[in-house]
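Student: Structures follow.
The numbers here are math on the coordinates, done by the rules we state, and not lab data. Not measured: the values here are computed from a predicted model. Cβ atoms are built from the backbone, for glycine too; each structure is taken alone.
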Structure P
Amino acid sequence: MSILVVGSVAFDSIETPHGAVDHCLGGAATHFSLAASYFTPVRVIAVVGEDFTAQHEAVLTKRGVDTQGIERAKGLSFHWTGSYEGNMDEAKTLGTDLNVFQTFEPKIPDAYADSKFLFLANIDPALQARVRSQMPQVRMVCGDTMNYWIADHSENLAKVLRDLDVLLINDGEVRMLADERNLVLAAEKVLSMGPKTLVVKHGEYGATAFFSDRSFGNGTKISRPFRAPALPLAEVVDPTGAGDSFAGGFYGYLASQPELTPAVFRTAMFYGGVMGSFAVERFGTERLQSVTREEIEERFNLFKEISHLEGA
């Protein structure tokens, strides 16, 4: 089943303790699309400027990503500049140039109308809601957001949350959205806002899924959260895009399966962790471009091994 992702295709200038890159290909939709493409067909809607070349587009098309939904506009592409220090658990934003992204109005090509899975990446919730309203036939909708939209666009965000099957955000954003420090209580509040399921990203510590009575359409109810680990890595080169790559692996696997079950959902979270772990090994999208399906399955099995308790 094809996933339609709406978000940013951008350029990043990044400095970490392992070096620096200038204007490497990035953006939420880019990382998501590359990660998801290893599991299912992906279609992308975004806007880029005149600095986005055929070579940049080839990064996506070589992975089979359908790019006809990427609009070309006069001007420069969205550009983010940031740095990481110490343990690199948080990025310091040095500059955000929205450029053509500032006037982004998603346009859905007719060829995308039969998409069954929709991913609303981190963009203005007013745009997310507009895209969702134009795709009433999708089987599943997953969405992302961030602290800026939570703080300053809460009314529009509330409309998006009411129509999500899965909300995928980090633990700080969950606490901010719920205005609650305890994560379990915060998750309960967020689920009451509309999402059927909440997936909370913990960076290098994995991810946790919180379920509601509406998570699975066959009447299956899960009363406890599910925690998926992160893989301990000897070296993290660039954390940028790790969360979007997790989302791509997670949602890509879900879309590749004939039905949604608790077992499928748990497996999807492991594949999310796998793709996130690959993303951080190189700057930008470099590692996601070169990883093989064999490497993905090898690391997936390693994830299973480190989380399995036997003979205790």
Structure Q
Amino acid sequence: MELLHSLRFVFARSDIAEHVERKAKIEGLIGKVQNFLWEHCTDGAFAHGDGSVLALYESFYRKLVMRDRSLPRPWVFTTNYDLFNERAMDRLGVPYANGFSGVVERRFNPATFRYALAEQLDLSNRKWTAVDSFIYLCKLHGSISWTEDDHGLFPIRETVPQDVPGKVMIYPTPAKQNSSLGSPYADLFREFQSRIVREQSVLITAGFAFGDEHLNNIIYQALTIPTFRLIVFADPDSTGEIAKLIALKDPRIWIIGGDGPVEGSRAHYFDTIVEHFLPQRPPERIDDAVRLVLETFGRKSGEVENGI
């Protein structure tokens, strides 16, 4: 895909007649890959009644917002294109900033990452306090809900859900270096870099094999800061970049993985991380009880039709 994007760039700027035909073929190949990703992000088991993955994401965010209020609000960086993060937070009522502003036309504006959500305590004295359960979500490689149009300074729109791939803003390339130079990707990578190079920062990775060069470079830069910590959930027998990190024997780098607490499970899988490594919430039983009430006493479609 990196080669295909490079060839398309060259053919689009060539005056040679045969390059026009080649450009069309290249765009067709790129479109097939994007359609493949679109189908797998929109037509999986979750689209046919299987809510297990979405429930796992909901549990993740319920526990994530338990952070001490004296700490900065957490940032979630993902290279996934799917919408599990957004759907989970929407269902939980967790407010979040993902770089887009607006209601009818949601457009990308990196200034929203500088905003915080606060509640008003005293109208007369203008006292405010930051809302605890607030998340910053940064999708570094785009999303199936992003499209591009011609609108000046804010050409990237968020439309949920889309019915067809269209001009979907995803770039599935091995290194993604060329695709990462323009907005919104340059803005997102800048946010990622600014967060992890701060003093006392901790980066936790899960499901990331360190196969993206541009992200690796930022992480390796952060490792030059003495107070930075890197926690990697991965198979201890991994090769490649993870093996290099293990070989460093750096006390600031923790590699967590291997066999899980249950036979057949793995410690570095997302479900194990959520269930066993994140803090347990005392009111989880209350949440389950509320969910049961909604499911039991919620108005069924048949009851509404009968006027009940």
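Student: In terms of relative contact order in percent (Cα under 8 Å, 6 or more apart), which of structures P, Q is highest?
Tutor: Comparing P, Q, the top value of relative contact order in percent (Cα under 8 Å, 6 or more apart) belongs to P.
Student: Still on this structure, I have one more. Using Rg and Dmax of the Cα atoms in Å as the calculated read-out, with 22.1, 71 as its value, let me know the right label among P, Q.
Tutor: Value 22.1, 71 for Rg and Dmax of the Cα atoms in Å corresponds to Q out of P, Q.
Student: Sticking with this one: If you rank structures P, Q by distance in nm of label points 7 Å out along Cα→Cβ at positions 134 and 222, which sits at the top with the largest value?
Tutor: Result for distance in nm of label points 7 Å out along Cα→Cβ at positions 134 and 222 over P, Q: largest is P.
Student: I have 23, 18, 17 for semi-axes √(5λ) of the Cα gyration tensor in Å, for residues 110-237 alone, calculated from one of the structures P, Q. Which structure is it?
Tutor: Matching structure: P.
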